[in-house]
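> Heads up, there are several structures right after this.
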Structure I
Amino acid sequence: MFVITCCSTADMDREFFREREIPFVCFHYRMDGKEYHDDLGESMPVDEFYARIEAGA
């Protein structure tokens, strides 16, 4: 038996994983000296995340 898993860096929302019954692992990341929990764009929308990276965060 095989189980497909994914990490949160796949940039898909939580519903995508739930609908497909794909287990996932969330990571932590540091931006501008602050640590964040990667919660699939819930606390920081993905577009904001990439805009901050583009701006040099």
Structure II
Amino acid sequence: MPNIFGFLNEVKEELGKVAWPSREQTIRYTVLVIIVAVVVGLFLGGLDYVLTALTAFLLK
């Protein structure tokens, strides 16, 4: 059976090496991701609406 405590100590050491972002960076990147997701969602929703209307027009 592998040594679980050795594994957990290695995990703790590796997490200590991580360059964690500051609070401001985290907030800035989170807002950026939300804005990009909304813009892409609006674009895809608009494209879907236009293509649906076009398809309905062509099939009438």
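> Identify which of structures I, II gives the largest calculated value of mean count of other Cβ atoms within 10 Å over residues 16-23.
I
> With helix-only ellipticity at 222 nm (-39500 (n - 2.57) for each DSSP H run of 4 or more, over all residues; to 500) derived from the coordinates and found to be -7500, which of I, II does the value describe? Intermediate values should be presented prior to the final figure.
On the way: I: -7500; II: -30000.
Clearly, the read-out refers to I.
> A further question follows. For which of I, II does FRET efficiency 1/(1 + (r/R0)^6) of positions 8 and 48 (r between Cβ atoms, R0 = 25 Å, to 0.05), calculated from the coordinates, equal 0.95?
Comparing all candidates, it corresponds to I.
> Quick check for you: by mean projected area of the Cα convex hull in nm², which of I, II is greatest?
II
FYI, it's all coordinate maths here, none of it is from the lab. As the structure is a computational prediction, the values presented were derived from the model and not from experiment. Cβ atoms are built from the backbone, for glycine too; each structure is taken alone.
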